Structure 1
Amino acid sequence: MTAEPNEAAVRLTGVSKTYGRGRTAVAALRDASLTVMPGELVAVMGPSGSGKSTLLAVIGGLLTPDTGTVVVGGVEVTALSRGSRARYRATRVGFVFQSLNLVPFLTARENLLLMASLAGTTRTAARRRAGNLLAELGLEGRERDFPGQLSGGEQQRVAIARALIHEPAVLLADEPTASLDTERGYAVAVLLAREVRRRRTAGVLVTHDPRMASVADRVVRAADGSLTETADAKAG
């Protein structure tokens, strides 16, 4: 099930998550609420320990919040069993991380096809999507190259293509440009924003860099587990 055009693709309501107990307890998220529409990219900024990564983990079904609800693409993630959450991650979520986790002994194309197979995409559809994605992201002719034969920016583009191959409801990107220089990092951020809007996928980008955040539609500030939204990323 996917969100309707005028319905939020991602909706967090009153989400809290605490690590530890008693005097050592740390509140990573405090009554956090957030909505992201289809085709919208939201940048989340804040210092280390502000809850940014926990936010992504909760949306991605990697962590279960203590309180609150998370709905993504019409699926109430917080109500899923452990097995169902694994299926949800494979089919409804695209992940892009700073450490790209590309399989080094698979070509760029094979990295995409592996993700597609895990999501249950048919082989014919996966091959078609992989070819289209790699071409759209400027990697035509590099399909048979291994990650070690690609530049850092090219590897990041493969990672973005891999995250989109199964047409997820939400794309989660955690500092995806941190290992790139400013120029290449900005180019990757622009590309990520373009693909989110083109494919009507909800996007959440965690970054420390205001320039990368400027490509987003909105900026959410994270501090001490709380989220505060600004009206416009460009204004921020």
Structure 2
Amino acid sequence: MRPWTIATKRQPGRGTRMDILTKTLRGDIYRKTRAHSEKGILGFSGVIDASDAMRSFFGHLYRLASGHLPKLPWLTWRAIRYLKATLPLHARVFEFGGGMSTLWYEDRYAEVHTVEDNFEWYSALKNSARSAHIYHCKDESFIESIDRFPNDYFDLIVVDGNFNRQSCFHRAEPHLKEGGLFVIDDSDKQQLTGGPIRDLDSWLETCNQYEIVRLTGWIPASFWVKETTIARRLY
């Protein structure tokens, strides 16, 4: 997944100093503090979370100072560990929206396909990837790109990127194997504004076709907490 930024909102009558303070303490306007997801869940529940927070803090500082992006998915550390522990090395992976995760997946798994709408980012990935298949698609063709593959083909499908994630998810459902994993990145977003990410998140709560795992925690190279949801297809 590619790095993303969120603009802060100017508070009426507070001026720029409040903007800086808000960004320092909260990361953005949608969370209580950097230690909370946008659902308001605190990202500390044990020693492992404290360790993750330290890794994220120093990774964040290093990225700001050097511009270096770690070759890791920008999922939560908890989600990264989950994938390492559960996804077999022979896995086939499809990503809606590429990034440093693409390079991480191709180092570990047998087959990686990534569709990306931003041409500049697509070109950078194309030049960096060794074995991953990178496709540039926009608009509806971005969502439909997974249709070039057979049903029950992929072990992991990652729903990220700038397009309607609910549409991407449902378009991809036939292509995920039984027992395969969907990863929905930033599943805590749009809690205040509403939108397709929140709609998909709410739909998953009512669907009995998937086993849902919520993994709230810190992320690589940015110092805040978010939620990654993993949905395992049961049948």
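Laboratory data are not the source of any read-out in this text; all were calculated from the coordinates shown. The model shown is predicted, which means the values in this text are computed figures rather than measured ones. Cβ atoms are built from the backbone, for glycine too; each structure is taken alone.
Upon calculation of distance in nm of label points 7 Å out along Cα→Cβ at positions 31 and 215 from the atomic coordinates, which of the structures 1, 2 produces 1.6?
Source structure for this number: 2.
When you work out distance in nm of label points 7 Å out along Cα→Cβ at positions 167 and 183 for each of the structures 1, 2, which one comes out largest?
Comparing 1, 2, the top value of distance in nm of label points 7 Å out along Cα→Cβ at positions 167 and 183 belongs to 1.
Here distance in nm of label points 7 Å out along Cα→Cβ at positions 135 and 191 has been calculated and equals 1.7, so which of 1, 2 was it run on?
Computed on structure 1.
Here FRET efficiency 1/(1 + (r/R0)^6) of positions 55 and 119 (r between Cβ atoms, R0 = 30 Å, to 0.05) was calculated and came to 0.40; which of the structures 1, 2 was it taken from?
Source structure: 2.
Hey, mean count of other Cβ atoms within 10 Å over residues 47-54 derived from one of 1, 2 reads 17.8; which structure?
The value was obtained from structure 1.
So if we calculate relative contact order in percent (Cα under 8 Å, 6 or more apart) for every structure here (1, 2), which label has the highest result?
Between 1, 2, the highest calculated value is found for 1.
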